[in-house]
Structure 1
Amino acid sequence: MTALAEATAGALLAPAARLLAAAGIEDAAREARLLLAHAAGCQATLLAVDPARQIAADAAAAFEAALARRAAREPLAQITGMREFWSLDFRVTADVLIPRPDSETLLEAACALRPDRTVPLRVLDLGTGSGCLLLAALSEYPAATGLGVDISAPALAVARDNAVRLGLAGRARFVRADWDSGLDARFDLVLCNPPYVADGEVGSLAPEVARFEPKLALCGGADGLAAYRALAPALARRLTPGGLALVEAGSGQAPDIDHIFRKWGLAVPAVRRDLAGIARCVVATMPAAFTAA
């Protein structure tokens, strides 16, 4: 596609949608609108209702560059630098896993299982990445405070920036650690979306994931369960008696995770399903009699 000195939105979007569709992008027309809206600094809905809207030459050139990246299957969120999650806008980079609707199942579980939003919960997010789980939880519980842990320093920089952008920096702290190493506090609510893709299966994922998202946040060992084996003792050490851990699971993994968690004295009273019917959120608690030292 050749950039014009100036063109209407409709004239730019029609060939752009064809280009993305040919590259295997689902909902190519919608993604083309989102990319043009990003380049032009306007709302995508305006482009849909006003195809005669004039697009400046510099915006058209930026749009063409963004299209080339998306046609190469770079994720839309990495091109725009933003992703909505739990009705909040998060900055994302190639250093963090892109927030997904599946992970909102953990927040839905938290709200259902801890309906009193006034309690001063202590929240821990292990493998915080962009900070989306922790910051979404803090947005729901205005008296809560939280700690986000990640082994990746670049990911923590993104999470800290999101906390500032969302006005939550006063209630959120972030530390670099491998799971709970170096921590000594206990928490009422632990959230975690660990890497759970078997190493040998990563290459078969969509190109957007396999080629562009951080392997550290994807690869879960030979069977996809390595992170849960490390996570189970961390939960036993960090949960308060009666506290909740809400842990994301891959398709079909919930029974194995249940088995791993129970070995460490954790109870697994429930598994919650996402909108596709997949057992996505494993709910775990630490009974007082088994609280680890």
Structure 2
Amino acid sequence: MRKLKVGVVGLGAIAQKAYLPILTREENWELIGAFSPNQLKAKLICDSYRIPLFSNIDALAQQCDAVFVHSATKSHFEVIKRLLDANVHVYVDKPLTELTEQSEQLIELAARRQKMLMVGFNRRFSPFYMSIKQDIKKIRSIRMDKHRMDNVGPSDARFTLLDDYLHVVDTVLWIAPNHAELISGSIHKTNADELFYAEHHMQAGHCWITTSMHRKAGSQQEQLIVIAEDSIHQITNMNHWWSENVVGISEKKPANWDSILVQRGFDGAIRHFVDSISNQTQPLISGEEGLKAQRMVEQMISTANKVSD
């Protein structure tokens, strides 16, 4: 069976930490090479992984069936459009683009070209979060907090909400048993228009949802708390699951052989995208599915009570 030929556009921190360590294994795919505008920096990275460096996107696309896009968000629309026009399947880091209108154009283009377009919400492939989604019934409350130790700025609040808070919103919307509606929320910004704290409340049928993010919490903790009719579940940093029900208290930790990239869902996301192309099935996080959280965050931005220092 012919291996899928894949490439990478953008060689920033997320590509280096989460994607290249997996893609360079070349299991049921072949990594053709990478492109990044900063060719000098890119050459050092490509040399360290022993992969070819391409001088432009078009040359890379000509040799690939699919491309993983990890470039800056502001470049997503033009990069993805070029790749889809070159008849290449695309996996892109969230958000799909800066603007929902641009995202909708790309979704339509992917449909016309009959190409896969997947948005990389890796938490949907975290084993513990997947178990919550699949196994816990009659959920009545979801709370998810994703904090930062000291990471206020330098980007503006809108960028941070669509870049980082988006993960939180997508995860709770995915876990929620029904379609969620925004009820209320607050966005606390600095005088320099940087995000300091955000908290929002949603409702999905009989399930209440809360999300929050503090950018200077003194901790990098991520926590998901799910309350069902017969149990309470708390997952911390995707690697510790505490549960309580009438029987008692239990705790789970990942299997010893599960790497951090497996625990955090990157491994599963990559394999799912490759399998979707090989099996000619739509990925679980298609462009339209990936746009749902972005639309919600846009609504949060436009309607939230805004507080500034």
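Things to note:
- Among 1, 2, which structure scores highest (criterion: mean projected area of the Cα convex hull in nm², for residues 86-253 alone): 2
- Source structure (of 1, 2) for helix-only ellipticity at 222 nm (-39500 (n - 2.57) for each DSSP H run of 4 or more, over all residues; to 500), computed value -9500: 2
- Identity of the structure behind 15.8 (criterion: mean projected area of the Cα convex hull in nm², calculated), options 1, 2: 1
- If distance in nm of label points 7 Å out along Cα→Cβ at positions 70 and 142 is computed and equals 3.7, the structure in 1, 2: 1
- Mean count of other Cβ atoms within 10 Å over residues 102-109 - highest-scoring structure of 1, 2: 1
- Origin of the value 13, where relative contact order in percent (Cα under 8 Å, 6 or more apart) was derived from one of 1, 2: 1
- At a computed 22.8 (mean count of other Cβ atoms within 10 Å over residues 6-13), which of 1, 2: 2
Since every read-out is calculated from the coordinates, none of them should be taken as a lab result. Because the structure is a prediction, the values reported are computed rather than measured. Cβ atoms are built from the backbone, for glycine too; each structure is taken alone.
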